[in-house]
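Dropping the structures in below, format is structure tokens.
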Structure I
Amino acid sequence: MKTLNKMQRRATIWILGAFKTSPMEGIEVLVGLIPIRFYLQKITKRSLIRPFKLPNNHILKNLLNNAPPSNKSYNSHNIGSLTNRQRFLTKGHLVDSSIKSHGIFPSFSPLDPEFFPGHCIIDNFSNRFSFNLVNKKEKIQNKIHDQELDDMVLRCSSEPNTALVITDASIKNDIATSISHIHSANCPLIKTVHHASFVTSMEAELFAIRCSINQVCSINNVSKIVIVTDSIHAAKKILDCGSHPYQIHSAAILSELRTFFSSNESNSIKFWECPSKLRWRFHRDADKDSKAFSVTPSYPTKISWDFCKKSDCDELIKLWKMTFQASDGKGKHFLDLLDDNLNVIEPSYARGGPWLQTFGHSNLLCTCAVRAITNHAPIGEYRLRFFPNMDFACPCNNYPIESRRHILHKCQRFNGYWNSKRDTLSHFMMFLTSNPNAFAFIDN
């Protein structure tokens, strides 16, 4: 642990340009690195559910078999053969994994024929499917895409053999609602609604696509399927032959599409991306319907593998936030800043963390911000603590100690004064941008 902590501390100081005296937990939060002790807990919990990715004929799956022994297939080494006394006394990683397996329903199917090399649908019917994506960063492209979606609807309405499918999913109180609206010529609007407990949004979106394809394939004289979804990454998982926790859904969809493609050479499917922020009217109706349900979960119930993985991570992040606020390891002078909603910024390692996302684009800005937040900066207050024989007075000659508070609020050397009523990270960065010499080394 000491060696790992030492390595992470060196990496953190190198990334941020912080002083060697900077508090460990404080700079870990700023760089968006979870503490080593929490990371080890994370990979330990992750290892408990990894055996469920293996095929059923794997030796570990055989050892984890918790079913009581039978005369036909008896293995004296599996967990199911242990007595209650032996179960109580036996401890180990496999036992913990077996206990955790009781609450997880299967999500993987690595040996499904749909994923066999040379038999994959992407190899045999590569010209039958396509994806229409949108550049979410450009507003002009969003407007163009909105018009393209409208034009596509007009074309689908004029083609009697085309089925237009709008899918969406929402999660409320750990209950996922997967919904699809199926528009087909000379047919009334078909709506499919399904609920599932303790699944991720990706699984809910993929299940909505699965149910809609199954429904459309049962309609006569449909040769082209057009699916509009706001989760195009879920649609791409259908063609992913690698190991992922959505293989059961992917295999069912691929099997349905294989039958659909084999029935006629002209049959095809196309996926259109429609971001939720686009507010396209057809997708807005599906989104409204998905959020109109209020379902109460039934207990006990199993959870998905992906949801279990997400829950374990969320618990560790929550524990990290709690210990960070109560710990002295962040430093007594750590500057707690607020986000744009005036909430205290909490630790996170997603996309580098909230701090590094704000000032990580500039090395100078990053080093000044880190030194100011931790209060380990080339200022008089730092020299008074670590080098008391050096001069610690403020060069403005209006304050005996050059403290962080004095620099941010009162020092006349800087033009951009600190707004004490709104201690937001954005205002803090505006101050540092307007005053690049603050908390920085100045050549005499």
Structure II
Amino acid sequence: MRPRPVFAVVASMLLFATVAPAEITVVVAHNRNEDATPEFKFKNIPRPAKNDAATTAAFTLVDGRRDPNGGDVAVLHDGRVPTEEDAPSDNFFFRAGTDGGRLLLDLGAAIEIKQVNTYSWHPATRGPQVYRLYAADGKAADFNAQPKKGTDPETCGWKSVASVDMRPATGEGGGQYGVSISDSSGAIGRYRYLLFDVSRTEDRDAFGNTFFCEIDVLDRSAPPPVPVESAATQTIRETFEIASGKYQVTIDTSDAPDLSDWARNELAPMAQEWYPKMVAMLPSEGYEAPKAFSIIFSKDMQGVAATGGTRIRCAATWFRRNLKGEAKGAVFHEMVHVVQQYGRGRRSPDSSRPPGWLTEGLTDYLRWFVYEPQSHGAEITKRNLSRARYDASYRVTANFLNWVTEKYDKSFVPKLNAAIREGKYNDDLWKQLTGHTAQELGDEWKAELERNLGSDATAPAKQK
């Protein structure tokens, strides 16, 4: 259960923070996915610093396990911040499937702490911060420097400073977050140790632990903090209206200036034509698709592309190689994710989460059978027939969904999409819509493929 809000500052969305004692002030800030940049600029809290007291402090993992996909605790005070929203190695986060843990910060000696500032960045539920902060000077007779989970720090020499909960009232809460804890007197107190008791943001899946990228501690008597340096990149960002201004897309090629002409002349027209069509093809009761979304090309990103909320990230290196091939289709696929917004369905406690193969298969169905059917990109041939499974995801599942649509229900995909978005997906849905289970449909689809291709993929291989 979340703590009852006693004090709150609202920045772009509904955020909560409880404080004790009364003179402590907690200021929170949020940059939405489409507004976040590597500069980490917020309206009401300082940017991350590179010369604060935490820079030379010792960070220790007191309880919980570090996720091996992320950075070590050193990334929390190295004076650097991520250059993009989903950069695991540039962030510290607790292991997937666990409920956070505790971090100890030892400043080496007691100082007059002016502020404690924490920063995070992620496109979805791992962006918000949830933690309780304790402080100690280490002089108490019963002082325990490393209290484990289950031990109340206030019973062993620690003082509760503040409790922070930045989870939004609605939505996944992706974006950039900053928290600044201070005191109206000018100093939180004279302390050597800080203890962060960190909780996950959600437990509906294994990925609820926050991506923390920097923790700053400002000494009241130290020189002013020096903000971290951001990469000197010329901003190349254009916004295009869609459907006479009803929607808009912003395309950022700052990291890849050589892609600017292609983005303007090829990508933007595709988005302007097809985004309204996607919205019309994937309706559900009471749902309004995002009015604005962004496409950002990243020079450091690996793979092809990824979407978080309304922010599409594209790997510039891959796109340079595929401008005359699958480039626009790959962005089309991600735009469908923007329209899908299946995270909405997870807000209800009784909702269900669809399997990943179906989410991606539905997206590829629109790509290969609606946007570019002439490319035959989801065609099943004798060569790949033996590996064809209805739940194989992406283009194979797209082929299966097209077959179900053609054979059983022309509106099958819109109905499936609506159920998923509303959190009502379950295995019985297939039988409700077609009279058959997914497995039965998969077997029938596979058998028909085999007949049409003149091959029985289930037949044993002939002995030579």
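Looking across I, II, the calculation of Rg and Dmax of the Cα atoms in Å, for residues 53-100 alone that yields 10.7, 30 traces back to I.
Source structure of the calculated read-out (Cα Rg over 2.2 N^0.38 Å, 1.29) within I, II: I.
Each of structures I, II was scored by distance in nm of label points 7 Å out along Cα→Cβ at positions 205 and 381; the highest score is held by I. For which of I, II does FRET efficiency 1/(1 + (r/R0)^6) of positions 245 and 317 (r between Cβ atoms, R0 = 41 Å, to 0.05), calculated from the coordinates, equal 0.75? The value was obtained from structure II.
Which of I, II yields 5.5 for distance in nm of label points 7 Å out along Cα→Cβ at positions 29 and 157, as computed? This figure was derived from I.
When relative contact order in percent (Cα under 8 Å, 6 or more apart) is calculated for each of the structures I, II, the largest result comes from I. Looking across I, II, the calculation of helix-only ellipticity at 222 nm (-39500 (n - 2.57) for each DSSP H run of 4 or more, over all residues; to 500) that yields -6000 traces back to II.
Where a number appears in this text, it was derived from the coordinates with a stated rule and is not lab data. Note that the structure is predicted; figures quoted are calculated from it, not measured. Cβ atoms are built from the backbone, for glycine too; each structure is taken alone.
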